[in-house]
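Listed below are the structures to be examined.
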Structure P
Amino acid sequence: MYYKRLLIANRGEIALRIIRTAKDLGIHTIALYTELDREAEHVLQADEAYPLIGDTLQETYLNSNQIVEIAKKANADAIHPGYGFLAENAVFSQLCVDHCFDFIGPDAEAIQLMGNKVNAREFAKSIGVPVLEGVVGDVAKLIKEAEKMQFPLLIKAVAGGGGKGMRIVRKKAELKSALESTSREAATYFGDGTVLIERYVQNPRHIEVQVLADKHGNVVHLYERECSIQRRFQKVIEEAPSPTLTFELRTEMGNMAVFLAQEMSYTNAGTVEFLVDEDLNYFFLEMNTRIQVEHPVTEMITGIDLVEQQLLVASGRKLKIEQDDIQINGHALEARIYAEDPEKDFMPSPGDISFYKAPKLFEGRLRLDSAVTGACTIHPDYDPMIAKLIVWDENRDLAIEGLHNALHEYEIHGIKNNIRYLHTLLNTNDFKQNNISTHFCQDHADALKLKMQKEKKDIAPVLFYISFALFELNREQSNNVWEEIGYWRQQGKHVRIVDEEVVDIEIVGENPHVFEISNESYVVDSVTISGNQLLFEFNGVRYHFYRSKNADGKSFVSCKGLVHELERWSEIQSELKENNALDQLNDGNILSPMPGKVVKIEALEGQKVAKGDVLIIVEAMKMENSILAPFTGVIENVFVHEGDQVRNEAELIKLEAVEE
């Protein structure tokens, strides 16, 4: 046994991941939780759990002193930080050691060296690892230095990671606001607003090498992961091994990562990240001194449990594996399921999940790392990732097919998510043929949106309408007479629903069911309804639908991952909605598109703004979102202040229209 009692200073799926291995090893697990997480899955799965006192992240999951005090109270032997939060915080690492807890990660010196991108770059350069040149300083200095550099440029938070605190600047006019925004985001999430600028490499690949190092000088690599499919600099799909590298380059980059770890006397798990250009030249980006989100793909192709190895080396034991023992077996892909709207530039979509159905898992082939098991709330305070879906197969083509099929089985109702986006992306020829780069998602944005819209009709919308009608007519009648208007005003069974348009559906026959929709007849056979599930046959094909309803009364019907948001027609509700929409348009009420925190107000009362100008920046799920002026006008009122927490559809600004 490596430890007796392990405290996990994290939440969500990574906390559950650590709990799983710890329990397999017979280690007693200790969880932390905020009031929002009181009933969370990681709390339920741990052997015991302690509350974090406070309302903000800084007061709870980022509060080093409070976590160490809880570790004392719980008699923990060691603390595992997971990823994010305090995982790469040198002060926290040292604090754990000072209070006689083993920190499951490298020492504070290594975290500090690699946690600062400027210092990491200089160290890598000093030992002969190729790097991209960059400049660090305050905003005024960087604007001046940028005049000597060729655009586009990349702005990066010095203490950043996980895709946060990064911006591409393509022209000088955008530089000042991008520097300020990046610095602000960096200060919020990493406690350090320092940024650097460097040359932006066109069409690069993002390839990282996993290393393991013990306290006895032994270092091995577990090959690489391709992480080039990203949106907003955050990874979406990862795979191992990289389909880009040659055998020679794979060997060279693996050896370079091991060399870097040895030169800095690194211990525990770490990831050395490289940028690879179109000519297969590689450049050091950074080293993440923690377990990575995408570590499962490495585990799938090597058969090595990385969390177990972390615990082993942290306890002072020697690595039991040597480089020659580590072989690549097959191919693995990981898709990150996010609460976001890909059709609206990946805008965060926190809220209530009203129905959740994960694909059926297969040992060694299909794995799901998630803290979501059913209906729940996705909070705006935390990262938007809902789950990681990982597929292994004998080769890349089969793994893509397996992931594609698994996504078909994934059903989430109530919030926007990227399941259909992932499905569409995997289906593109460019992805299948490995014609990718870190801005694949950006370059293919319009094509992917069009393809998603087309694929949404792979299952005819009319079948969703029929399903909704069957669910409605099968349920117990409501006490609200307006919802039941179809029952007492129509001869026979009639339902009027709203999708993108109003649709009238009437059942004119049963066994088999015959529906009249827009003057056309549709026949469905073998109808079976049980709770929120419905099965029927149409034109010889068997369909399986799911239905749920959220707290606001909105209904969702899905099949094979396609979700339609439908509602029962109500004359009164419809008129109210139309009037509200008209009032908002005429009054110029600017509403928040999501719950979040107001981090910057760009508009002042009395100021004239043009259509498309940034009015307010709202931060949600670790992302800044700019609220733009829908038309040219004058700011009549600003109803919020910087630092305010706002709910979804909260009124932010009143804009009075003027002629352009």
Structure Q
Amino acid sequence: MAGTETFTFKSEAQQLLDLMIHSLYSHKEIFLRELISNASDALDKLRFEALTEPSLRLDEQPLQIRVSTDAVARTLTVEDNGVGMTREEAIQNLGTIAHSGTREFAKRVAEAQKAEGDTERLIGQFGVGFYSSFIAANEVTVVTRKAGTDEATRWHSAGDGHFDVGDGERDGQGTTVTLHLRDADPDNGLADFTAEWTLREVIKRYSDFVQYPVELRVTRTEAPRDEEGEPIEGAEPTTTVEWKTVNSMKAIWARDPASVTAEEYAEFYKHISHDWEAPFETISLKAEGTFEYRSLLFVPSRAPFDLFYRDYKFGLQLYVNRVLIKDRADELLPEWLRFVKGVVDSPDLSLNVSREMLQQDRRVGKIKKKVAKKIVDTLAKVQREDRDRYADFWGKFGRVLKEGVTDFEYADDVKPLLMFLSSADAEKSTSLAEYVDRMGEGQEAIYFITGESRAAVEKSPHLEAFRAKGYEVLYLVDPIDEIIAGHLTTFAEKPLKSVGKGEVELGTEDERKKAEEARKAAQEAHASLLERLQGTLDEHIKAVRLSSRLTESAVCLVGDEADLSPGLERLLEASGQAAPKQKRILELNPAHPLLAKMQGIYDADREDARLVDFAHLLYGQALLVEGSPLPDPVAFGRRVADLMIKA
């Protein structure tokens, strides 16, 4: 047996404890919901492990959660007979606040306090539920025993930056959490949590749907009564102690949605997600026939802090006949809906199911399709009926939802949900359908440009002809937009085209014909000069041609339709992937005075050294304008200096 050891909480833990004790929650009773949720999770894990480990018998005693108090000692105890923890697990799970998110958590709380914002929502984003115990307690003691073992562990902390771990005593498996309560302070929202009716009301409000009985120890002192029910004079009162089940234990997803209130759904969502805020949207789904299942889904109001972390774990809770089989079944959700929380319960799946079986089960695939379609349809309805509310959702989850465009199976369903910044509105984003509705006569394609920011793309020379013609251009400025742009080929039978690729043909058929004839005539007039420039820059570009997209700037770089954008090239290189080496096309503005000046120099002396410098300066200028690095910054700087001296 190991002796008692003292540990120091990991980085930033004491700061976080202070924040939670003094400022994180205005609803102080929330700690009890968190402890009961943790106990429920422990019972779920035991039932799951018992499926593959026969020695973990579940028939010896009913699975339950018990809450008791001692008014004299001012303690509150929450106990379960779930899976329990080993000594090492207790050190790891109870000694690390929010795991790797501690620094980020402290930063977010500080920002929220400075802005006088809502700090309570951070509980759901960082998973610090157990430590909310210190809102109501000066000290917390945990005694836990792992199912299938004989040794118990005792964990204790006074929230002072340290915790002790030693040997404990416990008759059976499970965990007992004992809070040494602070004095009640009703003025600051801290109720007396030794009072039966306080506990009963809190448990009923927050944990009514927990599927295990939450029992409250109640004490009754009554005077003996005669046969007619009258008190017997002089008789000593009798005291009885019994356990009363407080919660209804009804699976909320199995109830008729019409009988469930929004508040009940919100509390259940908070229970499974450990979030503080009510969900953005609640979705109920029921399938009947040869294969039955029910699903209750929630779209959160805010994105968790680690949504884009590589090791972010997602998925729905999978139940078989109300027995939890998997806590995060990612087989039930496409990755681009990983922010969705909820449960799926089916009586037709096997209780003894492995990850491989889930992946191979065609019924699981059907659930995934139905769930994804239901979520997409719900979001589309919100988009139609309350655009401002949808815009708020998009601001939080749009980057994730865009990933659905790369999923061939769902791409057509996701495209209508997409929102982009646009040249048509300086503030609001627009959908593809709204863009199509605004398309003018003669416009046959949906145009877009990719870049690092709105400010950057608005200044791009690639937009000049579109701006002159009054054509709207979508601004794809999220990093992921560089990836999804290649998958956005059509919408509503309209092709999507990058303004930085291929040829530009704008206006009516007659206008396009005249513009093309003029460009070809100019191309022929300057053919020899363009060949000279191309020969000079052959290492970097594949062609030099006159532009139909430039009206003000002298030069720009464009790609062929199948080429990678420069932004995607940089993104691939930053992620350590080798981007294919590709040359692009240098376009010159046929109406710019610079072209006429170079043509005059060329006509006077085809070998004039200035033409070489001009070629490299034009190429460098085009690179700088689009945000790409120069191949030789020193040489470019020298040429600029020489040009200034000669000027």
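When Kirkwood radius over Cα pairs in Å, for residues 373-452 alone is calculated for each of P, Q, the greatest value falls to P.
If FRET efficiency 1/(1 + (r/R0)^6) of positions 205 and 557 (r between Cβ atoms, R0 = 41 Å, to 0.05) comes out at 0.55 when worked out from the coordinates, which of P, Q was used? Corresponding structure: P. The greatest value of distance in nm of label points 7 Å out along Cα→Cβ at positions 341 and 429 among structures P, Q is that of P. Taking mean projected area of the Cα convex hull in nm² as the criterion, the largest value within structures P, Q is that of Q.
Out of P, Q, which one gives -11000 for helix-only ellipticity at 222 nm (-39500 (n - 2.57) for each DSSP H run of 4 or more, over all residues; to 500) as computed from the coordinates? Answer for the origin of the read-out: Q.
Every number in this text was worked out from the coordinates using simple rules, so none of it is lab data. A quick note: this is a predicted structure, and the numbers were derived from the prediction, not measured. Cβ atoms are built from the backbone, for glycine too; each structure is taken alone.
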